[in-house]
Structure P
Amino acid sequence: MTDMSETGAVVSVRQVRVEFGAVKALDGVDFEIRPGEAVGLVGHNGAGKSTIVNVINGGLSPHHGQIVYEGDEGGGIATARAHGVRCVFQELSLCPNLTVVENTRLMHGGLSGLGWRSRAATLIRSSLNEIFPGHGIDCLATVGSLSIAERQMVEIAINFLSVTEDPKLVILDEPTSSLDAQLAGQLMAHVRRFVGRGGAVLLISHILGEILSTSSRIVVMKDGRVVTSRPSQDFTVRSLVEAMGSVVKESTRNATSVDVSGTKVIDVPAVAGSTIPFYARKGEIIGLAGLGGHGQTATLLDLFAESSSKWFPSASKPMAFVAGDRALNGTFPLWSILRNLTIGNLPALSRRAAVNRSAETAYGEDWKQRMGIRTPDMTNPILSLSGGNQQKVLFARALAGDAAIVLMDDPMRGVDIGTKQEVYATLRREAAAGRTFIWYSTEMDEVRLCDRVYVFRDGVIVSELEGDSITEDNILAASFAGEAA
């Protein structure tokens, strides 16, 4: 029997429990979203956020409890979809070999019959224009040819558009993790418009400012339970993090301890179109900033390619690479946590061309403790970990080797604030010991942790900032320099 109070909600879950072996992913969760609400969902990686999302979107059946959509009890993807539930996943679900238009057709079965391509192109282009004005995305291009930011924009636009029915609840799981500040601002403005028209949004974001400024209500999860649910105006950043169970560390710049006359480990002359050379000294943390897609990732890839052997693999690697798109470029999804970690340093774990299993196990346990990887067993599949813990494995893989330089391509996408603080402390310790980091990030708080920052525009460096000059205003000014007023 459905409670009458649930009939006005887009979705209600009551006393939902989900267990994966001995792990209680959800432990008696009550959750409700009503029309006209933007509900912010926060919690550390592993708190149960992704699991409750999969229950709501119908992808996961709970072991106990009730799911109600608009007063109708039921479950499953088809039921959720029929009641207007859409989901933008943190690990993007687009087919890379299909065009933007063809991916739109896959998500919307109502696009059928003669002329569906032109209709789909009109709809997705209109949705992109509404959410991301000036996006510049070719809707006839294959998704694989797009940048990760453009792919994220396309998936968001597909889920907000109407074909045969309107979206009633759009779940956004870390939707701005690959977007720069300008694109993120456009999306949050659209979320507020959508909610103002009576739609509902479930927003999961590690950027607490987005949660506080966009949500009408905030739900905090910890260890598979809802620990608090209150109006967003009742929270500050500090109180929100405290509710999640972390100590807030002040967001201040770290004074650099790098010897400015130290050895240059990278020294690249200025390229055509720029007067600023690129260099890095031993023990520096170098930031790459600017609007997304302006050459930061390409620079990292060029540096890594130049350091790699063109013909034969080498046991000693001068550079390590931490990918931001862990699903595409980071993890081996069919392998265990341990194998994903040790693959980067097999020569040190081998004897006579065979891996020493006892040494590998000890190595894995050591790095599990160092990085705080949350798992009862390192032989579990890598996909059994939350996104933040998967990212810790990738950091461990890079740091465990002997590479003197570590390249990082926006590696903190979708990682909670507690995990970030742990990784930041690790990076500082490694830099103090002489390791050099080159770090592209779309988040200003991370850029401000760097010793020096290069700002990119149109594929070239347009500004070099150091010390107290590393501010958001200076980065934005350099990013838009030369544009017409």
Structure Q
Amino acid sequence: MVRLEWPLHVVRRVVLALAAAAVLATALWLGAGWIQERRSTCAEGVVERGERDECVGVTDGSYAFAPHLEEVGKKIREENARVLAGADEEPYVSVAYLTSFTTTAEDSNSAEGVRHELQGAYLAQYRHNRGDLSATPKIRLLIANPGSRSVHWRHTVDELIARKDSPDRLVAVAGLGPSTDENLAAIRRLSEHGIAMVGATMTATDIQNINGFVRVAPTNVDEAYAAAGYLKRRGVASALVIQDVAKGNLYASTLGTAFTEAFHDGGAHRLVAERMTYDSSVGSAWQNELRYMSGQLCLQRPQVVYFAGRGRHLTHFLDSLANRSCTEQKFTVFAGDDTTNLTAEQLAHAADTGVEVLYTGLSHPDMYRASPQSVSAPSAKNFQQGGLLDQWFPHDARHDGGALMGHDAVLTAAHGIQMAARWQGKVAGDAVARMFHQMDGSQQVAGASGFISFQNNGNPRNKAVPVLRLNAAGQAEFVEVSAAQGKPPEQQ
């Protein structure tokens, strides 16, 4: 066999050429990766994810997840910058507001609703930092988006966990979105990492007994008992429950069961038939299910139909009921707080059906006028005409209660931070979480949605629940303040 021997200069050229090719290939690969990374970055801390290229992650207000959030985001960014500028004189920690800010038709919460929540969250930050509740350490407010339906919750939650250390010093997360499996998973992961959590609008009773988690919203059980109490006082004797049985809809399952237990007493108050169900997870079939229910209701003739489903499903049901065959029969539909997540257009459409609609809200600005003993006057005045929110965001209505709940959630976190700071220098998330259990008596949270203290399982004690009516103009009309035990807690 003939052995080929290359001259040394040829060998050198071949080796250099191969090395250059390897360097070029590596550079091209790294360059492509860099370009791809740049393309997928929306802003610092915010990246594109999923088929819709949603911008998800965490911002200090420098980035707006949607155009309608720019105004409130600017105020948060400016307040955060002010806190950082004064950090040498006054210490600070961070609180994140987590919910789906890039909402779609598939979300139960609306774009209007999450904007109002963020406005309320900013109000609480302002009051704590330099308003009537001024205290230290100061609070930086971060805005965290897990995407529509919280599909990208893990990415955003991991980003929050990474911000526990300097310079962010994250100790608490507020908001946390509606009652879904994704948001429950997010809560559990935050709990594992010692971060305090305050739910704003989450009501499913099953979400409880999680270390570090409390909520300012009444639970579904409280809402159902408050609704049943109101209906009984009104003289309603018969009812029928319609419930969404979609897997993962914790809101609907607990609401329907709780109302059944609260209303039916085997005596003067009864359910006229077995619970009627639909499944919103089965494509568009749920719309057909709701359309056929009016015929059964004409046969059963309950005085009240209790609708345990999401607000967007309610509008389809009302269309069906408006086209019932028994036009002489009048029906009242009573729903849960998710009705407040409907847009102004959806509420107006619901009002056009002519069906009387009542529902339990999470809060309402008129609660203070009706029951001043059960709502903090200093907090409530900010939501009245001429108050701070009216001055800052004059074109935004607050009847959906979102601003009040966002405010009370961040206010609770701020109260916990202040309490923890009294006895220790550096404030940590687990210390803030322990303070939630001391918020009773004189230390209860003076909320705009009612005075708040917490049970050991994280639920508020006998929280005030407003009963609302949808008027002909498609607006929430305040009826009365109710509570699971009939009367809400008062200032102590």
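Laboratory data are not the source of any read-out in this text; all were calculated from the coordinates shown. Here the structure is a predicted model, which means the values were calculated and not measured. Cβ atoms are built from the backbone, for glycine too; each structure is taken alone.
Taking helix-only ellipticity at 222 nm (-39500 (n - 2.57) for each DSSP H run of 4 or more, over all residues; to 500) from the coordinates of each of P, Q, which one would give -12500? Computed on structure Q. Given 4.9 as the derived value for mean projected area of the Cα convex hull in nm², for residues 166-229 alone, which of the supplied structures P, Q does it correspond to? Label of the source structure: P. State the single structure among P, Q that was used to calculate distance in nm of label points 7 Å out along Cα→Cβ at positions 86 and 470, giving 3.8. It traces back to P.
So if we calculate Cα Rg over 2.2 N^0.38 Å for every structure here (P, Q), which label has the highest result? Could the numbers behind the result be given before it?
Numbers: P: 1.00; Q: 1.14.
Result for Cα Rg over 2.2 N^0.38 Å over P, Q: largest is Q.
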